[in-house]
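Following are the structures in question.
Bear in mind that the values in this text are calculations on the coordinates, not laboratory data. The structure presented is a predicted model; accordingly, all values stated were derived computationally and were not measured. Cβ atoms are built from the backbone, for glycine too; each structure is taken alone.
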Structure I
């Protein structure tokens with residue numbers, strides 16, 4: 001298959017999220033349209049921060065334990081002390097901005113879009129009917145919140161501004177929140193608007209059109225005039241430095257693709273999907289961004305309020321987005337997220353939450369759905385507060401960053417302190433119970449939250465999700481202590497000895513992993529949290545025969561409960577679990593179904609099913625017109641790309657498996673430079689269903705343990721000579737050394 005160099009679509013492109021997504025982590029642009037070209041714009045740091053919550057004094061874990069009643073979940077909720085919100089304050093939320101529309105001379109319209117991966121630019125072919133008369137080229141700045149539209153043939157006739165206030169749903173929403181309509185700007189070659197916020201900075205969205213170009217700028221300011229002046233200044237600065245602006249962008253994208261893996265699958269769709277997902281990943285998590293990536297990246301629709309506030313859901317979604325950084329060899333894209341989490345505001349809120357709940361000064365408690373400052377967006381409750389795997393799964397991102405880079409300074413200054421603070425919260429929860437350490441009351445992400453007609457979160461003793469997370473953290477902290485030559489806390493060793501790996505439930509003589517003590521998986525549930533010991537936490541080590549049977553029973557029971565409530569991010573997660581179990585054909589089947597149900601015409605994953613009949617998730621919304629209810633989330637796209645990589649290579653219990661879950665349908669498969677823990681780059685070729693060659697490059701030196709399921713014996717070739725080896729086998733390598741494994 002030829003190397004994929006472009007992503008192409010014919011116009012008309014009927015909806016916002018069917019178009020081309022461009023961005024720099026902070027500025028987001030969605031390009032679409034029919035008779036006109038539409039560019040929907042937003043900024044990831046444009047927030048209404050009012051209504052953010054953290055734990056208030058007197059909300060203690062001891063009180064929650066005493067109030068817990070499995071027969072009346074409302075008793076737990078009444079223990080949370082909450083602020084009364086004034087009229088016009090809802091919760092922190094990103095603000096819809098609007099769009100710019102471009103009409104063209106001689107009644108021409110956009111005919112085709114060609115996204116050039118090599119330069120990061122979008123070429124729009126313009127003409128009448130099917131005859132192309134010229135093109136415009138759209139480029140988004142790397143550090144600058146600017147969109148440059150190269151119009152050498154002077155095709156653009158007019159710029160039409162459409163702030164979000166032109167859409168009734170936004171007017172209704174923002175009016176309730178005491179927003180005033182935007183100030184419209186029209187003068188000479190300038191058009192746009194400035195949106196003021198009740199308490200946060202204003203945003204100026206301005207376009208300047210000249211005969212051969214148009215420039216869009218989005219800038220914040222303490223008031224409307226400051227925002228406008230900042231936007232005009234950024235446009236003026238760019239117009240005197242366009243060649244350098246474009247050259248820098250092309251150089252960056254060239255470097256990005258040079259590092260990224262190449263895959264060659266016998267599926268045109270998945271080859272194309274992964275490539276576009278990597279492009280969007282770069283646009284959403286750009287290492288130059290001043291802010292981490294939320295649920296929707298830098299993109300928010302102009303016609304409705306930001307769904308789920310456009311916030312940071314840390315109970316699976318943000319982790320799914322950022323996990324793609326590891327296999328795709330884009331570790332620096334995690335840094336803006338770490339900078340946000342390690343920043344003053346997040347640290348203050350997390351320390352406050354730990355102090356209030358447990359009375360400790362050295363803990364970090366991250367709640368479920370937060371804004372860019374760390375404050376809870378969805379109200380303080382059991383569901384938002386008692387899921388400490390929210391922080392634990394986030395801490396795993398820090399740990400994996402070290403594992404994939406071997407950056408000891410990062411481990412010492414950033415990963416270890418974050419993991420330590422998160423673990424302190426777990427430590428404070430534990431109590432002696434039936435000869436073991438136990439969590440008296442906690443949750444499994446969203447289980448029992450909405451299925452009985454009430455919104456109160458159900459809870460229980462020893463959720464398997466939390467136990468798996470705690471074991472992962474204990475392993476990571478003990479290993480970190482050894483690497484850093486720091487004395488480990490005794491409690492971490494005790495956790496490994498006295499905390500069970502999961503909670504069991506037995507029915508009909510069959511043991512399965514329980515949600516929590518006494519709670520079987522009784523419903524179709526979209527969070528696969530009780531199976532987290534398999535993935536993401538890989539917390540079981542070498543499985544015993546008893547554990548294998550328990551896992552088999554649990555997986556069959558999970559399958560029997562079905563997929564009828566799953567959404568777009570659930571299926572890639574499930575596919576990865578299947579891959580980790582070696583269920584090759586089913587891991588692909590899940591992604592095939594996901595492709596048909598949750599991936600739209602623009603190769604973008606959408607939260608709701610595209611049609612009714614597979615999933616009953618939010619049935620009433622499925623039946624609404626798609627142009628008014630489509631919600632994009634990045635977790636599904638990035639999770640889907642990660643699931644593809646997992647089929648080709650994954651590391652489980654410190655062993656790296658090559659082609660561990662490639663379906664029998666895929667006879668010929670190859671990949672180059674997928675990154676593995678230990679700072680290794682791995683390439684491999686599989687022909688006619690057999691692995692023929694593996695090439696491994698060590699960036700830092702060290703040991704990699706290799707297993708190839710279909711090849712128990714291979715020939716190891718080094719510069720110094722060759723030998724036959726049995727697999728799985730540990731291989732010691734020097735820094736910058738490359739070895740080859742071939743069929744023996």
Structure II
């Protein structure tokens with residue numbers, strides 16, 4: 001039996017001192033400083049398993065032999081009985097026990113020594129013997145320092161440690177690469193501004209610098225293609241951004257020269273240089289973005305928003321690039337003259353809206369040479385010759401004369417351009433126009449949404465997308481009389497201020513809204529140059545009527561079809577501000593090959609009272625169809641009526657149309673429903689057929705609800721279609737918004 005001290009707090013420790021060493025005192029003190037509670041007591045060797053640490057101090061060989069069966073691990077300390085140390089150390093070496101042993105050669109400086117001993121015992125080092133000496137001054141001897149160095153070397157520079165250390169360093173190194181890269185892309189795509197782009201570029205440079213040395217290793221493990229692709233995505237993104245910044249800067253300079261007066265030949269030279277640079281940069285950024293879009297990483301779902309954004313920009317560039325590349329043809333080095341009509345589509349007319357004002361633009365050397373704004377009454381007041389109006393204008397508008405303001409009575413831009421040219425030559429002697437642009441109220445509202453507020457100093461008022469129409473009506477109708485200049489002054493002042501404020505506009509939103517206005521036919525353009533006009537025709541931005549012919553190239557039977565509803569507000573008010581429309585077309589394929597059509601058109605005048613913006617809606621309504629419809633039935637508000645049908649032919653159009661018409665009034669807060677049923681002339685043949693339906697949207701018309709329903713008899717199979725419909729009761733139903741011209745193609749097999 002022996003005396004022992006038990007340390008009862010966690011972790012538990014027992015001190016077995018066979019020699020009453022002075023070292024025990026300092027050991028207890030050191031353990032107390034480590035928040036270990038020390039108390040006196042006895043313990044049997046069989047209870048050693050309860051303790052986490054066992055300290056054996058100065059045992060004899062026999063005493064150690066008695067304890068050995070009970071010791072899984074222990075710490076041996078020798079300070080006085082060193083004669084048995086060699087025997088004990090030899091025994092534990094043979095048994096391969098992992099006991100750590102400390103030999104203390106001096107009683108001086110034990111307070112310092114105990115810290116060294118405890119550090120040695122609790123370290124992870126595989127060294128299991130420590131020799132400590134103290135000189136007369138209480139300093140650690142050199143031999144002890146060498147032991148410490150050996151322990152440190154073994155602890156920190158063994159193979160296991162070096163492997164772990166290398167692994168950690170390599171992981172941190174690669175972590176730095178990817179954190180820098182992902183932060184770079186995150187800054188760039190989430191906050192696309194100059195500051196964030198510069199910060200992101202710096203992070204990309206850091207990431208690229210650290211990636212180059214390990215790139216071969218990535219390829220060795222077959223992941224190099226993915227990392228290279230991501231770095232390529234980042235490089236292309238920043239390259240595209242830098243080009244976009246340069247394009248924006250050059251565009252602002254180009255626009256300033258485009259609308260400004262030429263002061264010298266150097267201004268013209270600079271304009272052409274900027275134009276060439278813009279064309280090159282736009283073409284390059286288009287290619288860069290297409291490569292970005294095809295990058296593997298953008299196919300990941302969490303980057304879908306980024307991919308959609310890139311898709312939008314690529315689509316916009318694909319639309320605008322042909323136009324940009326043709327600017328030197330639209331505005332060549334010789335004088336050209338163009339018409340710009342501002343059409344109020346709240347008073348809808350077949351060609352876009354009531355023509356309240358217009359501008360004549362003269363261009364030369366890729367710039368605007370002269371720009372003059374006119375109120376439409378400026379021109380109409382000078383008409384000296386009688387012009388026979390269309391019957392609808394004479395009958396329903398009560399106007400025995402035809403003027404420029406009512407000249408856009410055709411749903412085709414070319415016809416309206418030809419009529420406008422005739423009037424301007426008669427009224428003002430203006431001729432030799434090379435093209436025409438029609439801009440509606442809705443288009444201006446869309447463009448203004450990219451500006452915010454536009455301050456007009458001459459009116460001391462702020463104009464924005466929300467108040468534009470109301471403000472226009474207020475300033476136009478205030479003290480209005482035929483021949484007043486308020487309308488042209490307001491539009492002209494707004495245009496000039498928008499040019500001045502262009503640098504402050506949201507460019508991305510501006511382009512997006514311009515494309516939307518063109519797609520939705522709130523802006524249409526016509527050019528006499530066929531090569532230029534073809535570009536706008538292909539983009540469906542010209543406001544031309546479609547020819548009812550098959551666009552698909554096939555040897556199978558192809559049946560072209562067309563539906564084009566056209567309204568004309570002849571109520572001398574702005575009732576279209578309150579009008580809501582919907583259109584449903586039902587196509588029924590019969591077993592005998594006939595194709596039955598039904599058109600349901602619903603119009604709702606939501607105005608509750610007669611105010612200066614609205615009132616009763618007097619609509620001269622027409623449905624343009626291909627030639628060759630038969631067995632027609634026409635219903636007005638559910639009542640069968642005779643079909644008022646005529647052939648629409650024009651000297652300016654290459655095709656004739658069959659037109660069903662009806663003039664009606666929609667009172668305040670009322671609805672009108674029109675239904676037309678008929679069979680088309682051409683039939684399905686046995687075998688494979690293609691049915692093509694073009695649904696045209698009127699220039700300036702609102703975006704109405706649209707539904708296409710496809711029915712079929714037994715013996716008819718719908719093989720394929722270019723739209724995603726819902727199958728309901730053996731019918732295919734497709735719902736959308738008629739925001740632009742639609743082309744539906746259905747592949748049909750008849751038994």
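Of note:
- At a computed 2.4 (distance in nm of label points 7 Å out along Cα→Cβ at positions 514 and 586), which of I, II: I
- In this comparison of I, II, the computed figure 8 for relative contact order in percent (Cα under 8 Å, 6 or more apart) is attributed to II.
- Identity of the structure behind 75, 61, 40 (criterion: Cα extents along the principal axes in Å, for residues 226-577 alone, calculated), options I, II: II
- Highest-scoring label, criterion being distance in nm of label points 7 Å out along Cα→Cβ at positions 74 and 474, among I, II: II
- Entry that produces 0.00 once FRET efficiency 1/(1 + (r/R0)^6) of positions 90 and 282 (r between Cβ atoms, R0 = 35 Å, to 0.05) is calculated, selected from I, II: II
- Computed -9500 for helix-only ellipticity at 222 nm (-39500 (n - 2.57) for each DSSP H run of 4 or more, over all residues; to 500) - originating structure among I, II: I
- When mean projected area of the Cα convex hull in nm² is calculated for each of I, II, the greatest value falls to II.
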